[in-house]
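In what follows, structures are represented as structure tokens.
Quick note: the coordinates plus some simple rules give every number you see, no bench work behind them. Keep in mind it's a predicted model, so treat the numbers as computed, not measured. Cβ atoms are built from the backbone, for glycine too; each structure is taken alone.
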Structure 1
Amino acid sequence: MNKYLYDRFEFSKEYKEELIEMIKHQTNIEIGGYRLFDGSRTHLMQSPFELPDFIFALKQHEKDNGKKIKRFLEVGFSSGINNTVLNKFFNFDEIVAVDIFSSSINGDSLSANLMHKNLTLICGDSTSKRVLSIVDKFELFDLVFVDANHTYEYVKKDFENYVKMLEKGGVIAFHDIESPDWPGINKFWNELKETGKYDLQEFVSKDYRLQYGIGMLSLKK
């Protein structure tokens, strides 16, 4: 058996517990992990309970569709830690990432998370005509993860712009759908639910001081 956790994925309770344990070592105590926040910003900003559920759901999506998730668009790259984790589990053929790099990030972490991937990094506002025209030149994406500007107006624009670049049978996901710090995302997510147009799944842990939430959406068949 391959010793690497990400290379031996299986749909089992035992495997999920291993995955949760691994991610706990990358996340801070305030979200359910083991790390103390030290200001270095080298931690994964994901819940160790939500992210495994999301990975399981994506693997199930692959299984149900009989098709590998090959092309990944991440709208909001930050230092790329989340990108690296997902790439370990899905080994994407192509990754396109967009970020304006306006928030504080760790330069060493950013440099490390650019490596060992077929990655195109686009610097700029995810809603600008320039960035959209560049992203539109790529093939359609199997997975889009929206985690850029967290205001209602921008999340709505990101969805409207990038859902058009989604492959048939693809998935678009949102971070922070249940974060008290970003009510605009929750508002827009609820509006999507009310349309009844989409198959939706939510992965939310409310047991710790910090709260994020991941929403996953696909077009109804």
Structure 2
Amino acid sequence: MQSLKEIYPQELLSVILYGSASSDEFVINHSNLNILIILKSTNLLLLKRASRTVKQFKHFSPIFMTKEYIYSSTDVFPIEFLDMQENYTVLFGQDVLKEIRVDLKNLRFQCEQELKEKLLNLKQLYLRTSQQPAGLKVPLIQSFTSILHILRNVLRLKGILPHYQKEALLKELAAHFKIDSGQWNKILAAKSGKIKINKVETEELFSVLVDNLEKIVQDVDVL
């Protein structure tokens, strides 16, 4: 914090910690420290001042914005700003996130667009690797978190304040959508290292995830 004040003595308006670091899902030496840094300007010469500080920390993930950029971007990044609002702590300066308002129409559009994109990508990946099912394991696990991230916001469209913890979130999704919760929990367990899955199980889980997403996309399309 002191470093940022020294780097930007006149330009720094706010420093906000958000995401898992402001929740009970933060894991030391694993989770990223997501920091929103609000400056009066984000021209490249100003950003360059912080490059050395950013490089020093392995799990430090800062985003530099201006207040004007935030207020003009809630229509194209509703998921991102709603997620910031959900878990955050103001470390310095103004509480910029408190003033943000998101139109649910924009949120629905982004959720639908990103889910459909995920489906296309997963199917294309399957075509390339179906002869070697073991190759599906990494993309299955890597895509799962981002899919849950989108689906949390789909629940918001239904007027539900979703849980942040993934186990509780899966229960909510099972209650509101036609998903195979047993298989989804198995993917989550594989992601967290609680279980190991072989290539046959990997292909089965991959197939279930894609089939379930197809149904969810249909539901989102009529919201």
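When FRET efficiency 1/(1 + (r/R0)^6) of positions 134 and 182 (r between Cβ atoms, R0 = 25 Å, to 0.05) is computed for each of 1, 2, which one produces 0.65? It was calculated from structure 2. Where does the value -0.62, -0.93, -1.02 come from, among 1, 2, when log10 I(q)/I(0) by the Debye sum over Cα atoms at q = 0.20, 0.27, 0.29 Å⁻¹, for residues 14-61 alone is the thing being computed? Corresponding structure: 1.
Among the shown structures 1, 2, from which was the value 13.5 of mean projected area of the Cα convex hull in nm² calculated? Source structure: 2. Here helix-only ellipticity at 222 nm (-39500 (n - 2.57) for each DSSP H run of 4 or more, over all residues; to 500) was derived from just one of the structures 1, 2, and that gives -17000; the source is 2.
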